[in-house]
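Every number in this text was worked out from the coordinates using simple rules, so none of it is lab data. This is a predicted model, so every value here is computed, not measured. Cβ atoms are built from the backbone, for glycine too; each structure is taken alone.
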Structure 1
Amino acid sequence: MTLGAWLWLIAAGLVEVAFSQSIRPTAHFTRPVPTIICFVLGAASIYLLSRAMDALPVGTAYVVFTGIGSLGAIALGILISGDPVTLGRLVGLGLIVGGICVTHLTAAAH
């Protein structure tokens, strides 16, 4: 596993966060420009993920990818959209981070 693959994966996760935030402005895909931006971000995140999967196991790459996307979506929802901060959400975020760490550590061991 190379550092380059992990960089592709981190980039994929960050673009996935942008993608998640680009969905609402499409107004159910009725606004053309936000819809195009949304589709481009979605395709870009999958492309970057596919590059990471050239060197990383599929399961590892996908878990980290969705974990970054989930963390980012929840964090931006709290910071930008005023989503509630609850103990359950904070515990869930901690479990996601822990899962990403365990996945990374066990992938590095192989």
Structure 2
Amino acid sequence: MHELGITQNIVAIVAEHAKGTKVKRVILEIGKLSAIMPDAIEFCFDICSQGTILQGAVLEILEIPGLARCRQCGAEIHLEQPFGICDCGSKLLDLIAGEELKIKEIEIEEVCV
């Protein structure tokens, strides 16, 4: 399960950017073609965030659909797998979206002094 290592890195990156401030929410973008299972990331997030400033934070995952452009006819087609065939019959596709893994946003607690 490579999602555990990925989630550990996400927690470390978010903690570094939060600079010691409690994190309330993390929004991730995960592409459908990325070979990363969102359910596994969610499961690992609770474990990896224990004892950190992310403990108790809400994790939101936005799944980005696969999208490719045909080199032959220029059409954009939706993909459920990292390969496919255009309606024109071509297999020469350039991926446009779907391989993402991004920390889109973090929300931290407001500190009142």
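Out of 1, 2, which structure matches -7500 when helix-only ellipticity at 222 nm (-39500 (n - 2.57) for each DSSP H run of 4 or more, over all residues; to 500) is calculated? Source structure for this number: 2.
For Kirkwood radius over Cα pairs in Å, for residues 8-55 alone, the highest value in the series 1, 2 is held by structure 2. The greatest value of FRET efficiency 1/(1 + (r/R0)^6) of positions 24 and 80 (r between Cβ atoms, R0 = 41 Å, to 0.05) among structures 1, 2 is that of 1. Work out the source of 46, 34, 17 here, i.e. which of 1, 2 gives that when Cα extents along the principal axes in Å is computed. Matching structure: 1. A value of 0.85 was computed for FRET efficiency 1/(1 + (r/R0)^6) of positions 16 and 32 (r between Cβ atoms, R0 = 30 Å, to 0.05); which of 1, 2 is the source structure? Structure of origin is 1.
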